[in-house]
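Asker: Each structure below appears as structure tokens.
Please treat every number below as a calculation from the coordinates, not as lab data. As the structure is a prediction and not an experimental result, all values here were calculated from the model. Cβ atoms are built from the backbone, for glycine too; each structure is taken alone.
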Structure 1
Amino acid sequence: MSATDIFASDSLKPKWYVVQTYVGFEDAVKKTLEQKIQNLSLQGRILEIFIPTKKVVKLTSKNERKEKEQKVYPGYIYVYMILDRETGYVIQNTQYVSKIAGTGDHIVPLEDGYVERLKASLIAESQTIDTISNIKYKIGDLVKVTEGPFKDMQGKISGMDSEQSRVSVLLTMFDREINVELDVLQIKKVIT
């Protein structure tokens with residue numbers, strides 16, 4: 001099947017397509033595509049470019065909280081477009097683009113409503129410094145330390161400070177129990 005046959009099913013209705021990019025170059029691809037859309041007057045056929053991200057709160061090396069945008073699917077962007085020979089050519093001949101995803105030689109659009117549901121779930125999953133302050137643990141919960149000098153150790157929560165988003169965790173070291181104060185971002189609940 002030739003490259004021109006891939007786009008033989010021209011449709012006038014825009015659909016969402018997954019575009020595979022080099023990991024770490026998603027923003028560069030989006031910027032380049034936006035320039036191409038402008039220069040080639042394709043605004044009526046390539047309508048939206050979406051990079052799935054969510055906000056997460058991370059601790060810096062100085063134990064300060066920072067909100068960051070985190071890519072959910074590194075190496076992939078979503079493009080809402082009318083796929084025809086020209087738009088397909090523009091996408092596939094953009095630097096750092098591997099291909100428009102599909103099965104075999106056939107490019108397959110996403111099911112209707114998928115991207116809207118994805119956007120809604122990413123908003124729901126996003127964290128802010130304010131929302132992370134709501135401690136979801138209770139005294140006695142078994143937790144695992146996820147970062148810092150006590151990483152991978154398990155213990156039970158023995159105290160909480162909701163205002164500072166900190167918890168006291170009882171860990172066993174050298175056959176002794178010690179209380180360690182940690183940020184809620186440094187632990188996760190152990191499901192038993």
Structure 2
Amino acid sequence: MDPLSRLFGNPARLKLLRLFVFNDDTVFSLTDAAFRSKTAKEAARKEMTVLVAAGLIRKKSGKQGSGYTANKKSAHYVPLKIFLRDTTDVSDSDILTMLRKAGTVRVVALSGLFTGALEPKIDLLVVGDRLEEKPLANAIHTIEAELGRELRFASFTTEEFKYRVGVYDRLVRDVFDYPHRTILDRISANQV
């Protein structure tokens with residue numbers, strides 16, 4: 001178990017805290033919060049009740065039903081946000097392990113959210129062969145649940161990636177022209 005999960009009681013509570021704190025302008029339904037954090041609905045309901053009682057999130061009622069959002073007026077909100085931002089990280093090896101379930105991965109480049117650069121249009125670039133859409137989406141969803149944020153990503157076949165590099169595709173240039181980390185490179189993508 002992650003040390004922070006122990007500190008906050010369990011992984012579900014930590015994932016939900018990250019979700020609400022990093023998306024503090026968004027109102028989530030119970031179902032949506034459970035889905036985005038990859039938490040069972042009953043576990044999410046229990047943890048969100050605890051977080052409401054602690055004053056870290058608040059329940060909002062509206063015409064479309066009730067929802068939950070971060071309580072920015074909580075005395076502990078700002079220090080908690082800083083703490084979570086500084087301690088939230090998914091290791092490169094965990095990212096690769098999750099992405100390899102989708103097919104033969106050749107290049108994985110991290111930018112945007114992972115590097116703090118605001119310019120890139122995407123956070124994660126995946127290049128591979130025989131990448132299956134559903135396992136790739138599941139891997140991305142798992143990474144998002146751990147980070148508490150939605151990722152902007154793009155995936156290409158090796159052939160398509162080489163073509164895009166050759167025509168100076170703007171999306172590819174946005175990754176490689178700005179701060180980025182290449183955690184896997186089996187086709188010399190950093191030579192672009």
Structure 3
Amino acid sequence: MATARPGNQPVLLVVDVQVGVVHDAWEAPRVIGNIARAVERARAAGVPVVWVQHANEELPTGSAAWQWVPELVPADGEALIPKQFNSSFEQTTLDDELARLGATHIVLAGAATNWCIRATAYGALDRGYDLTLVQDAHTTDTMQLDGGMRIEAAQVVQELNIAMTWLSYPGRRNGIATAEAVDFNSPGGAR
């Protein structure tokens with residue numbers, strides 16, 4: 001069982017908002033705008049912003065697909081965490097960076113909802129962090145499965161938003177809020 005982290009030090013975690021990740025993502029321009037708004041609000045409130053960037057055979061480091069979308073630019077001094085697995089915590093320096101910042105509350109935004117956002121959300125809760133998923137600031141692609149079955153991206157986003165309101169972890173708070181309403185000082189909720 002994870003130990004809940006005492007205190008209330010928020011961090012905005014922006015995951016994989018890269019050209020190749022969001023190229024065909026559901027409502028990408030709107031979602032990227034909401035992520036940019038969350039970043040703007042975090043910076044204005046003095047909340048640290050931590051950026052996580054995926055690399056693999058489809059997103060080779062340094063390639064055009066690997067780059068951040070032009071609307072989002074990490075500021076000087078903001079932490080950049082490279083990763084190779086879905087969870088932003090697996091074999092990365094994220095835990096160390098969050099410890100350095102004294103983080104107890106992760107506000108999460110980015111892509112892709114059904115892979116890296118889901119894995120990072122559960123990874124954060126499993127490690128004892130409070131979590132707020134920015135409900136209008138994550139996206140993914142529609143999945144085309146064998147046999148012609150489709151899982152629409154909008155449904156994937158909605159399902160994770162619902163899951164983050166229904167989950168219950170001892171000693172931790174989790175929930176959702178919009179980019180405009182997220183309260184960085186109130187884990188799991190909005191202002």
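Asker: Here FRET efficiency 1/(1 + (r/R0)^6) of positions 32 and 160 (r between Cβ atoms, R0 = 30 Å, to 0.05) has been calculated and equals 0.95, so which of 1, 2, 3 was it run on?
Answerer: On the way: 1: 0.05; 2: 0.35; 3: 0.95.
So the calculation was done on 3.
Asker: Still on this structure: Once percent of Cα pairs over 20 Å apart is calculated for every structure in 1, 2, 3, which label goes with the largest value? Don't skip to the end; give the middle numbers.
Answerer: Values: 1: 65; 2: 58; 3: 50.
Sorting by percent of Cα pairs over 20 Å apart in descending order puts 1 first.
Asker: Something else now. Determine which structure produced the value -13500 for helix-only ellipticity at 222 nm (-39500 (n - 2.57) for each DSSP H run of 4 or more, over all residues; to 500), calculated from the coordinates; the candidates are 1, 2, 3.
Answerer: On the way: 1: -6000; 2: -13500; 3: -8000.
Of the options listed, only 2 reproduces it.
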